[in-house]
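Pasting the structures in now, so scroll down.
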Structure 1
């Protein structure tokens, strides 16, 4: 069984997903152990799944063997459906033969172009190296370093190198001394560097030493074998990927968590928003546990956030599946209404002349926009007006349903858009970008089909809603 460690704001629901999919939980927190009441493994995990510290909308999947990481990721994606995935091309610490292209560039296996850290080899030279940084966003390079690194459950062994070091999570001095003593008779640390991973605190010293010896022998053998002229992978390292959890996927996690522990609507969306939203969730779920509230209080929290934002400046966190992001605005929150969802109207007055993006329509100082956001809709409407109130054009961005927070409004852009210009029929734009994202596995088939369906629906709708006249406003 593949052993998985789960951490972060999605831990309860994701742990249940993984257990149901046949994985074994390891290194489980006391809180999670009490909630799930499922069999767990005492000891180290092979794969870690956790929310990213500075980006709570995103999950990190990391670990080895490489195939295990891919299997865990695929199980999560199949369950959550509406997610965006950015996968490492080769894997961290993967050992490769690469061909120098000059200027510290190198051709890696699979046609990947990377950068060489350290001394730049001459053009045409073959490099035996290992991946030290993966490309997880479009345009970011893979970095490789000359040498060999091999990853085990307890240790990572490097050559060239010497000595040893510890993960920051191995803090006990007595344990550190025990681990060092265990490898002295097994590994020549004048020829390789041994780094004790966080898992080393769980292993028996003799087991840790045996792994380090095996990895050191293999590392020395790989380092001495002559490289080939063609790029190739010699040893896979750690699997790594980032999964962006959209609001519909968070709703699926809400439903799973609600069967385990008192959970309000929008739990994961609000938890990902920040400290203030998280505190409101904790209070509300304690009220739910005591019988003083219902799960619908989640919508009331979003309404409360919208009421606090009215009249204030906000930005839109515009995320793109390939990893790029943009901050749109600032906008002024003009109004909000609450029904089965929260609907907000944002305004912005233009101060400089130019052209309205996507519409190719001139804008002048004093012209303004109205942006309409609804937390249940898969789009965002941008209406553009002249200073005297004449409608200049409509641009509808197709995206996942927006999440409203104190700091920003968040969604995942789905590339495809719908525009309507004066005197013209609605036009669907950038379908090829969405198609490319599907081919590159950046969006799931579910996201792709939903985006196409929504664009077609919006095109029919705005053809009826916006007629464009001299006095439209």
Structure 2
């Protein structure tokens, strides 16, 4: 495949309904389209089938077929039904594991049309029924799965949530795939981690406990769009790892430290907008009460200076106050609130940089001086934010160039060239590149009870 063709295919799948898709499909440039140079023996079948499609296509399918010159998608050049039809039937008839009632997808019409075919000469009328039924069922399947219930995810905007495509858009994406069979096998309209987890859940040889764990994780992956942008960041708090995605594929990853079980990193999505170089660390109020106040009372005011901390009047002011004027016992007891921040540099908990995607929870990605934590298998040690193994590498990837090494003062903001989505999920079952599943511990206790398994 040429680079240009790869880019075109990626755009079609990613955007789903780019106008150029109709040109490519109609011109027969997309794999799977009816060949322009059909042999004479096939021409009669093709012409008759085309006429049947024109006559029978319901309104919702007409735009797609008209744009591709009424060439079939599910019927091969010799009038044979592609294996993708049976793949599709197998998927929709097991849709209960996706929290979708199979009857809602009305696959019965496709099953009936498929079963009526004989081994004799191709019947264009029967083939047209299969073709149109398959397209209708497939489009309904894609839309239902994109709208299916999923685990709670806090989206900054609905633009970050899974989008439900139109019927035409769903079919255009399928037509743009290298083959319908491959597209269905990897469920290209879902996040790439979905299909392997789903296949594992279909394995009835697995124990009930494993199947419930897989089902809970499948719910979480359904909360992720298939390919929300050219580039996006995905943090898996369950595996304490960050992934960099480009064109729908992971291109890099790094270890991270995520929230402790009593300060869990939430499942959320936002847009990374800018980096803050030489950041202050504004100590969360609960840590001021639990850690700072206790240490000041135990070690004296010198603890603040030694740790690079300063005390401010309140959260709406930058006025520094004398810590000797604070009743630290009242702070520890929760009777008095005080703002404490740590100056940049040295042992600052933010390290050299933090990456902001504004959210009510105050969660962000940031550097850390405690690199030793990255050597541990269990990396749940933060107060909810995500500490990065290699903040400079993430900065280069986000910015397209290295972060400035020297800046004039604290809290220097550097805007990203373009907004980059970030998704934070939590997976205790992970599909590895080898095809195996990695089952992990559940430090946040979110698998408790598991997802409800459908019984078929």
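Read the figures in this text as sums done on the coordinates, not as results from a lab. Computed from a prediction, not measured in an experiment: that's the story for all the values here. Cβ atoms are built from the backbone, for glycine too; each structure is taken alone.
So if we calculate mean count of other Cβ atoms within 10 Å over residues 229-236 for every structure here (1, 2), which label has the highest result?
Numbers: 1: 15.9; 2: 19.6.
Largest value of mean count of other Cβ atoms within 10 Å over residues 229-236: 2.
Determine which structure produced the value -0.44, -0.89, -0.96, -1.00 for log10 I(q)/I(0) by the Debye sum over Cα atoms at q = 0.07, 0.12, 0.14, 0.15 Å⁻¹, for residues 93-340 alone, calculated from the coordinates; the candidates are 1, 2. Clearly, the read-out refers to 1. For mean count of other Cβ atoms within 10 Å over residues 213-220, which structure out of 1, 2 has the highest calculated value? Structure 2 gives the largest value of mean count of other Cβ atoms within 10 Å over residues 213-220 among 1, 2. Each of 1, 2 could give Rg/Rh (Cα atoms, Kirkwood Rh), but the derived value 1.04 comes from 1. Suppose Rg and Dmax of the Cα atoms in Å, for residues 197-316 alone works out to 24.9, 71; of 1, 2, which structure was it derived from? This value belongs to structure 1. Out of 1, 2, choose the structure whose coordinates give FRET efficiency 1/(1 + (r/R0)^6) of positions 149 and 357 (r between Cβ atoms, R0 = 35 Å, to 0.05) equal to 0.85 when calculated. It traces back to 2. Calculated for structures 1, 2, relative contact order in percent (Cα under 8 Å, 6 or more apart) is largest in 2.
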